[in-house]
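**Student:** In structure tokens below, several structures.
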Structure 1
């Protein structure tokens, strides 16, 4: 083929080397593409968890803005839909709020020592095959 060169001295790749390189590249690309569904699932879970935390925090802020004496101990709401509109994306989120009397060591108390804990839990449906999860935020309300 090339004058003055033997077959062993020719430059280039054989068909076997080309196929092997193509197989390695195909495996690498397949592995990288398989990571995308996991990333999407993680992003969806993070979005749902963040939204649940925002919803719980909003209720906490509403209750802490209320006068201490107007917040009665006990369950304020139990598994109430965050939105009353079934078409809303928030409809599947369920909220439970409880008020507990506590002492100065934050242990439950039956007498009012001037401290209450406000706990808000948001239950959300499972996303992309995951089971439902609950996010809870607790705040302390003091009598002034």
Structure 2
């Protein structure tokens, strides 16, 4: 089980790194990438699986070499939740940027599409920053868990 935890941990790190790069490129290009979201969701699911495996190992009486491993292992879940909450606020912030006297429903179709693009790009930016933090925490979790 310990080996499975290590293998899934490496996959988790790789998936989150992929999501970070994918999101970073999309954000830098201001591309509302549709394909970023499934990559991100798979990366997030891998974090959940990795934490569950860690809890199983803990229940079996196995402990990591460094107790900081618990913090670095669980923190990515917290970061994912916080960034999801921040992402949910992206649309409101874009609408607020229009000004108080502008009703988004009264914008032309083209302006509404451009607004929607800005919302998605902002969401990608928020989630990319979160996944970069997650990659950093996963690296520390691997280090404190004795992977390297």
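Bear in mind these aren't lab numbers, they're just calculated from the coordinates by the rules spelled out. As the structure is a prediction and not an experimental result, all values here were calculated from the model. Cβ atoms are built from the backbone, for glycine too; each structure is taken alone.
**Student:** Out of 1, 2, which one gives 1.50 for Rg/Rh (Cα atoms, Kirkwood Rh) as computed from the coordinates? Present the calculation step by step, with values, prior to reporting the outcome.
**Tutor:** Numbers: 1: 1.50; 2: 1.12.
For Rg/Rh (Cα atoms, Kirkwood Rh), the value 1.50 is produced by structure 1.
**Student:** Can you tell which of 1, 2 yields 7.9 when distance in nm of label points 7 Å out along Cα→Cβ at positions 20 and 68 is derived from it? If you can, show how the numbers build up before the last one.
**Tutor:** Details: 1: 7.9; 2: 1.7.
Of the options listed, only 1 reproduces it.
**Student:** Between 1, 2, which one scores greatest on distance in nm of label points 7 Å out along Cα→Cβ at positions 12 and 132? Could you put the intermediate results ahead of the total?
**Tutor:** Numbers: 1: 6.7; 2: 2.2.
Answer by largest value of distance in nm of label points 7 Å out along Cα→Cβ at positions 12 and 132: 1.
**Student:** When volume of the Cα convex hull per residue in Å³, for residues 52-115 alone is computed for each of 1, 2, which one produces 122?
**Tutor:** On the way: 1: 99; 2: 122.
This figure was derived from 2.
**Student:** A value of -28000 was derived for helix-only ellipticity at 222 nm (-39500 (n - 2.57) for each DSSP H run of 4 or more, over all residues; to 500); which structure in 1, 2 was it taken from? Numbers along the way, then the final one.
**Tutor:** Working: 1: -13000; 2: -28000.
Working through the options, I get structure 2.
**Student:** Thinking only about relative contact order in percent (Cα under 8 Å, 6 or more apart), which of 1, 2 has the largest value? Don't jump to the answer; show the numbers that get you there.
**Tutor:** Working: 1: 20; 2: 42.
If we compare relative contact order in percent (Cα under 8 Å, 6 or more apart) over 1, 2, the biggest value is for 2.
**Student:** Can you rank 1, 2 by mean count of other Cβ atoms within 10 Å over residues 44-51 and just name the one with the largest value?
**Tutor:** 2
**Student:** Let me ask you something else. Which one of 1, 2 has distance in nm of label points 7 Å out along Cα→Cβ at positions 36 and 100, as calculated from the coordinates, equal to 4.7?
**Tutor:** Working: 1: 4.7; 2: 3.2.
Going through each structure in turn, the value belongs to 1.
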